[in-house]
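> Below you'll find the structures, each written out as structure tokens.
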Structure P
């Protein structure tokens, strides 16, 4: 398999991206890594590692879409950008999957433009794993689509169910709907109509889930529209970082707290690992006709290496084909749903 890596995308590009790609190439030596971006800069980074692994190649792209660039217009104007070239390689069948830590909006826009959606999919969604008391909860959508309809949220539940089964080994994941209360009648029109659709589906629907209940393991999957999901995801990331920082600061104030911190070190090490986004690598853009892994903008080499691992795993397990198969099973049910 061949994974296209956006070498110029992310706050730490190209250094950490190239480093992660080299590590991935060494770990997954039976697969090929294509570094997409400015060839001169990429070769300069590769020179630090002596001999370049034989399974790494370079695909030149002269432009970069910056984080503050408008997503859709940048894709149209910067046709030779690294993220656009990655998506084109995937669209042409010259890559099996792509990994990017660059502009999320641009990655989504380029994927929608060049890859299109899978058969039966109305809108793609980004699925992010959040650590919970007993494992993880997959939240979808966290930023791909902010103008959702009930059918989109239903399909998010279906796509996330397939992904959870084949990526996390959860045979029959519990699906919840993010809402302001547990009662059936709570929420706006989108939430109420989606509740009805999910209740009548074959998914393992467990009802409404409040924000606090995500971390209490009430559901394995929580569906929501992208604006709310993105705000919630970034709030959760910020809160976890703030808590860890506060605990560290407070524990250094006197001898007893230092001793307590030392005694609890194994537990805090485990907690930190659960909250570390680099452990998960990246999040999939589910619903597009290709395997697209979107990484955090601050991704380091470890995150990129793990993102390549996820990309290869999804490709090997044919998750997209399984999503199409599941959607075909419910086509009659949702034929007249808008």
Structure Q
């Protein structure tokens, strides 16, 4: 398939996104004085907005590209959970796998004044989910994983993702050889055994492999170490302004093929959510029939689109087609 055919085939592919659902809250205001109580600015709040964060933002990226997204995770029973659930529904994201729990919904509140973040405060419970919520989630995944074209595990280390959950997903995925991609977190790498793909950034890859990445030689060693240690099929290391590197296990051997993809971003204003865009685009492209290499190229272009915008952004299929045409590939 060529790139135009792949982008066209993105429409309608079913992606299951499992992970930590986060509500991003923004308070916008202005500062004109310092508090007499402490040496801190007083922000006069003018407006408030809510956006999808964490695994919910990954699902939003899937929908922006024309795919069908289902999310699986936990929300609290309060107002924040209702707002998050409403945002998911408004985006056309299926919420069959969203279960309520006694823990609060994870909310990240950012206070912005004069286009500058003044402070961020988080409300969350990072303990591992258990009991009825975990039982319901695992029962849902048993049916949902084989029913989707690809699965994304979005680990923000807020308690949803565990070694047992990942192992269950991998087992269910084998029934239909479903592609399983993981956006990892440091400290959880041992959870991700036998998945299809992990997408660490340089820092995460370095700590996950136990190798300081300082040049191409150490980069290659880290990528190969991750594949050997986790038994995964491929690793995509995102390298910021240096692009990304794809490591692919060669079938029937211990060999690993490596390909580097230089960045295509012409302007970088904000990298917020870029990792969500990369994994969503890669998994959706692979589900649409792309090779691993083609999926990496498409994900690289999607990242180039979103980092050129301020705030959490998504790329559309039309933007991707235009970017790919202009790159002469």
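FYI, it's all coordinate maths here, none of it is from the lab. Because the structure is a prediction, the values reported are computed rather than measured. Cβ atoms are built from the backbone, for glycine too; each structure is taken alone.
> Cα Rg over 2.2 N^0.38 Å, for residues 61-188 alone computed as 1.21: which structure among P, Q?
P
> Let me ask something else about it. To which of P, Q does the computed value -13500 (helix-only ellipticity at 222 nm (-39500 (n - 2.57) for each DSSP H run of 4 or more, over all residues; to 500)) belong? Don't jump to the answer; show the numbers that get you there.
Numbers: P: -13500; Q: -11000.
The structure behind it is P.
> A value of 4.2 was computed for distance in nm of label points 7 Å out along Cα→Cβ at positions 109 and 245; which of P, Q is the source structure? Present the calculation step by step, with values, prior to reporting the outcome.
Numbers: P: 3.1; Q: 4.2.
Matching structure: Q.
> One of P, Q was used to compute relative contact order in percent (Cα under 8 Å, 6 or more apart), and the answer was 22. Which one was it? Present the calculation step by step, with values, prior to reporting the outcome.
Values: P: 22; Q: 17.
Only structure P yields this read-out.
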